[in-house]
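Chemist: Each structure below appears as structure tokens.
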Structure I
Amino acid sequence: MDGYETEKLDALYARIEREGRAALLRGGRADAFLRHPEADTRMSVVLLFRPTDEITARVGGMLRDFQTRFPALYSYPASDMHVTVLDLLRGRPGLQKPAGETAGAYIQSIRRAMSACGPFRVCFRGVTVSDGALLVRGYPEETLTRLRQALREELRRDGLCPQERYETISCHITAIRFPVPLAEPRAFLELAERYRHMAFGVCTVRALEWSFHDWYDARKETLGRFPLPS
């Protein structure tokens with residue numbers, strides 16, 4: 001995987017699984033909002049990109065295996081699969097999307113940050129299990145790291161500090177969440193192991209989407225689309 005940021009991301013994905021494994025073996029962290037979506041008013045504003053149809057189809061094939069064995073799981077439809085590049089406004093109940101001058105300031109900051117960063121490739125390979133989700137591992141070229149740092153700097157310069165819980169380095173697709181605790185966590189882990197090194201494909205990211213969406217990307221509004229300069 002020459003050219004991709006594998007070492008630090010392999011360490012990150014391994015740590016996520018190591019820290020979540022004990023909780024997962026007790027059934028995992030269930031998300032009650034998945035059982036009562038009408039009660040979920042959390043929204044966020046993010047920059048993201050979406051994998052290609054080829055990649056989402058391969059992920060979907062894996063998800064069908066999980067759905068057959070574990071029908072109570074929440075599996076992301078292809079239309080909702082995405083990779084978060086940067087959290088701009090953290091998810092919270094009742095959040096309103098940027099408008100007017102604030103929206104204009106975001107647009108200018110994003111454009112400036114992207115002006116020196118061209119398209120980049122991402123290789124999706126294997127899965128990681130956290131305490132509350134199944135993640136498809138993504139490995140981007142180094143351009144994504146530079147782009148994220150440029151976005152942070154430009155946004156802060158305009159007083160629009162990104163609301164990251166921690167500095168984002170991951171490049172994963174969330175594929176499954178748990179509406180209820182897992183009844184057979186060991187069987188879930190065994191099935192996940194079959195996809196540990198699965199090659200889902202490589203895509204070239206040529207644009208970012210500025211999105212106002214809910215926790216699962218099921219409810220969403222595209223606020224803008226920003227092509228990366230060739």
Structure II
Amino acid sequence: MMQPLVLYDTTSKLPGNHFSPNPAKPRFALSYKGLPFVTVWVEYSEIATVMKSIGAKQIKRLNGSDVYTVPVVSDPNTGALITDSLEIASYLEKTYPEKPIFPNNSEALIRAFDSAYMSLIFPAVKFILGRTAEILSPDSAKFFIGVRSKDFNLPWDEFTSEGPKREAQWELLEKAYNTMYDWYQKSNGKWIMGDTFSYADIIVACSVLWYKRVLKEDEWAR
């Protein structure tokens with residue numbers, strides 16, 4: 001009998017805990033493929049400690065430094081321990097090919113899509129990161145604020161500012177998703193690959209789920 005895979009994800013104060021877009025991607029992929037899994041919830045401030053304890057690999061940050069992160073997936077059926085959402089997706093596809101998420105040998109193209117998509121939305125999510133800190137425990141919020149401020153090389157008030165700065169962020173986000181809409185319009189179907197569902201759609205959906213989970217009700221309605 002197949003043993004459940006183990007997904008390491010970040011916890012929060014929200015019902016159901018989950019919020020983070022990157023761990024949501026393997027959660028979606030595992031569910032889509034019908035693979036049994038359990039979740040280990042980790043405080044953001046304790047990610048490095050927990051990942052070291054299980055022997056997970058570090059990944060490169062934007063500034064080139066090494067960091068422990070989630071998601072990580074442990075597969076007791078093979079002994080594999082995989083870090084990073086894209087690498088997890090690649091592993092799942094190779095090991096459990098039923099219900100493909102990289103159909104028609106599309107992994108290389110979807111990796112390129114992921115890079116293009118992240119470049120599109122990254123400049124527009126500062127205020128969403130600001131909202132994210134609000135749904136974390138005090139220790140995790142403090143750690144999160146420090147990490148994200150370093151990522152963007154900005155003081156934290158740039159993530160939480162209201163007024164014209166906030167409106168400028170909304171405009172960037174709307175522009176990014178207008179571009180995404182154009183991409184989908186060119187696909188001749190409801191998915192980015194036309195009538196074929198793929199990991200590219202999981203990437204987009206998990207970002208939108210993050211916004212829905214952390215934004216205020218009136219902000220999400222916008």
Structure III
Amino acid sequence: MHDIFLNFISNPMFGICLTVIAYWLGNIISSRIKNAIFNPVIISLLIIIPVLRIFNIKTEYYQNGGEIIKMFLLPATAALGYAVYKQMDLLKKYLIPVLAGCLTGSLTALASVFALAHLFGLNGTITASVLPKSVTAPIAVDISRGLGGVPSITFICVAISGMTGAIFAPLFVKMLHIRNKVAVGVAIGTCSHAFGTSRALEIGETEGAMSGLAIGIAGVMTSILVLLF
């Protein structure tokens with residue numbers, strides 16, 4: 001029986017099925033509660049982690065399927081380009097403000113993390129892991145790895161950054177009376193990547209498209225600007 005169980009959990013399909021089922025349940029819960037805190041990804045984690053702990057399943061077994069799922073992150077991010085294409089006329093009109101917004105946001109994110117890391121005395125490895133937390137996961141992990149950081153820590157920081165943006169972005173937009181849809185989208189996408197973009201799409205199509213565009217631009221800019229820190 002133990003051998004059967006071991007063969008089952010070591011098969012990549014175990015990790016894939018567990019992830020898909022957990023996200024499916026998370027999506028159902030999220031759609032019913034209608035609160036940014038109850039993000040499908042967060043709910044998925046709250047399902048997957050206890051399952052692994054209860055059945056004493058090593059992370060390595062889950063990662064056999066997780067690595068396959070991770071391969072689809074870049075295509076999923078690239079798919080946001082369709083929403084951008086539909087807003088191409090708007091993009092041409094606001095190209096300079098969009099680039100300026102992404103540059104300012106990326107630089108601010110890096111500078112603030114770097115300053116806080118030194119303030120709290122974090123070592124170089126942890127600092128390198130946290131620095132790219134404001135860009136989408138595939139890019140952030142590559143940046144972290146190149147700087148000598150720990151990708152798993154980076155992924156957690158990316159998730160926290162995205163969740164924070166998805167939860168608080170609409171609140172800040174209202175508080176600061178920001179009515180320009182392009183500005184809202186660029187701000188959300190630059191600071192909270194795909195998590196925030198899913199929230200931006202709920203606010204409006206233009207906001208979602210600009211947020212999706214900002215993910216790519218901010219990712220490229222961060223990859224270059226991080227060399228300054």
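No lab work stands behind these numbers, since they all come straight from the coordinates. This one's a predicted model, so the numbers in the text were calculated from it and none came from an experiment. Cβ atoms are built from the backbone, for glycine too; each structure is taken alone.
Chemist: I, II, III: which one has FRET efficiency 1/(1 + (r/R0)^6) of positions 50 and 98 (r between Cβ atoms, R0 = 30 Å, to 0.05), as calculated, at 0.90?
Modeler: Derived from I, not from the others.
Chemist: Have a look at I, II, III and say which one yields -26500 for helix-only ellipticity at 222 nm (-39500 (n - 2.57) for each DSSP H run of 4 or more, over all residues; to 500), as calculated.
Modeler: Matching structure: III.
Chemist: May I pose another question? One of I, II, III was used to calculate distance in nm of label points 7 Å out along Cα→Cβ at positions 82 and 122, giving 1.1; which?
Modeler: Here the read-out was taken from I.
Chemist: Tell me which structure, out of I, II, III, gives 3.3 once distance in nm of label points 7 Å out along Cα→Cβ at positions 170 and 202 is calculated.
Modeler: The read-out was computed on structure II.
Chemist: Where is distance in nm of label points 7 Å out along Cα→Cβ at positions 34 and 66 largest, in which of I, II, III?
Modeler: Comparing I, II, III by distance in nm of label points 7 Å out along Cα→Cβ at positions 34 and 66, the maximum is at II.
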